[in-house]
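These notes open a run of structures that come right after.
Every number here is computed from the coordinates shown, using simple stated rules; none is lab data. What you see is a predicted model, and the numbers here were worked out from it, not measured in a lab. Cβ atoms are built from the backbone, for glycine too; each structure is taken alone.
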Structure P
Amino acid sequence: MNKSINLKQRPVGTPTLSDFEFKELDNELKVSDGELLLEAKYISVDPYLRGRMSDAKSYVPPFVVGEPISSGIVAEVLESKNGNFQKGDFVSGLLQWKEKQISTGEGLQKIDKSKAPLSAFLGIVGMTGLTAYLGLHEIGKPKKGETLVVSGAAGAVGSVVGQIGKILGLNVIGIAGTDEKIDMLKSEFGFDHGINYKTTKDMKAAIKEAAPNGVDVYFDNVGGPISDAVLFNINQFARII
């Protein structure tokens, strides 16, 4: 028996269990030439999925009501008639929320579980880590001793950006929305400074205090008034991601 998680109805506000259908599928999965049978091991649940549950116009199409949700998934190859994959391989890619499914292999990437835990390929060595690493390195082009400001710093991408910044010898300032997050940024992730934008009355002054020599690299995850305050302190020839 196979199983799937489908979108039952479009949520209003925060999604609840009633918005989803946990469905048992009795159809037999037969692998044809060029295909492979996959079994899901880990599913990535990301903030952007909430947007796809709505039918509002967006940069990605909405989920179809009555159909399985899809996101990044790590899966094991149970059977293969595709020359690029073998039984026992592990892969990651955009797949449906099903226990088992047939794939042509398009968009799948083989992963090596000896390099990192399988779940990490949906996080630090997956899209999250690549976004942080490539954004900071390719666009930010940081130099040792420079000052990096990260908004949304306690989020998946932001927290990785800050840690990479510390490895590279940067002065790292993280902006987040609770004191608990600020404590985490400094005590667990090694950020030099943290600013709680919800309790700080003057963000421009707070950033200037943490970055007296100005901001050289800004990794912007939020936009709006927070970015305005950072830009007030930005250096000439700074890089903004």
Structure Q
Amino acid sequence: MTEPREIKTPAVVIRRFRLNDADRVITLFTQEMGKVSAIAKGVRKSTSKLAGHLEPLTFTSITLTRGKNLKIITGSQTIKPFLHIRNSLEGTAHALYYTELIYHFTPEDQPNPSVFGLLTEVLDTLDNVASPAILSRYFELNLLKYLGYQPVLRRCQDCGAELQSVVNYFSVAHGGILCPTCTTASALPLSCNGLKVIRFILENEFDLVRKLKCDLVLNREIQNISRSYLRYLLEKEPKSAAWLDELNTNISQ
């Protein structure tokens, strides 16, 4: 099926870089096409009408046309600028972490409406909440789910036995839980409460998840599980994660 010459779709600006003195390449995560890289011509000029609508972390309605190699951005109208995120160092750090994960995990031109919905949901929520810790766990775990990497949390991934109410172990290589009998040296311990919270996050909407009583120790335990799994799949540590961790350390001091 031939792609339409012009496409208009909701999108979030997740990355940009300079192409030349006048133009930029903008990476968008769109509702219709997934991740798309497109040229914004003249956007670096002070007279550009597009520039303000193509800032990173902007939710916009974008118009694209086919170019020789990359698509061309011919129009953009901001739907939501997420001003609270932009004005908060903590909010910006979390949002950039979300968009970096999506940038690295998603292929070009492959629609994933669930990931798009997750991204717009967490950015909209982040724009209105004071503490984003549980929101980030919600994002990490649901991103894994929508990318096809949802961890197996009901039975041991080795022997198949139903998990008991004891400390079990998460194996990134197995993509799920190992029981105490089958655990390996590299598997991460996971408390009963930690396992319950991960299951709850994956099975419920954020309106319910946000009501969880998740203290600092429990949040760090779950973060260690989700981050380790993401790092294993990505085969590297997201750059924004280090900045986020440094910022969280300074906030907690």
Top of P, Q by mean count of other Cβ atoms within 10 Å over residues 21-28, largest first
Q
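Matching task: 2.7 is the computed value of distance in nm of label points 7 Å out along Cα→Cβ at positions 37 and 69. Pick the structure from P, Q.
Derived from the structure labelled P.
Comparing distance in nm of label points 7 Å out along Cα→Cβ at positions 101 and 213 across P, Q, which is largest? Walk me through the numbers on the way to the answer.
Values: P: 5.0; Q: 2.6.
If we compare distance in nm of label points 7 Å out along Cα→Cβ at positions 101 and 213 over P, Q, the biggest value is for P.
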Going by distance in nm of label points 7 Å out along Cα→Cβ at positions 13 and 181, which of structures P, Q comes out largest?
Q
Ranked on distance in nm of label points 7 Å out along Cα→Cβ at positions 125 and 149, which label among P, Q comes first with the largest value?
P
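A value of -5500 was computed for helix-only ellipticity at 222 nm (-39500 (n - 2.57) for each DSSP H run of 4 or more, over all residues; to 500); which of P, Q is the source structure?
Working: P: -5500; Q: -12000.
Computed on structure P.
Taking Cα extents along the principal axes in Å from the coordinates of each of P, Q, which one would give 64, 47, 30?
Values: P: 65, 41, 30; Q: 64, 47, 30.
Working through the options, I get structure Q.
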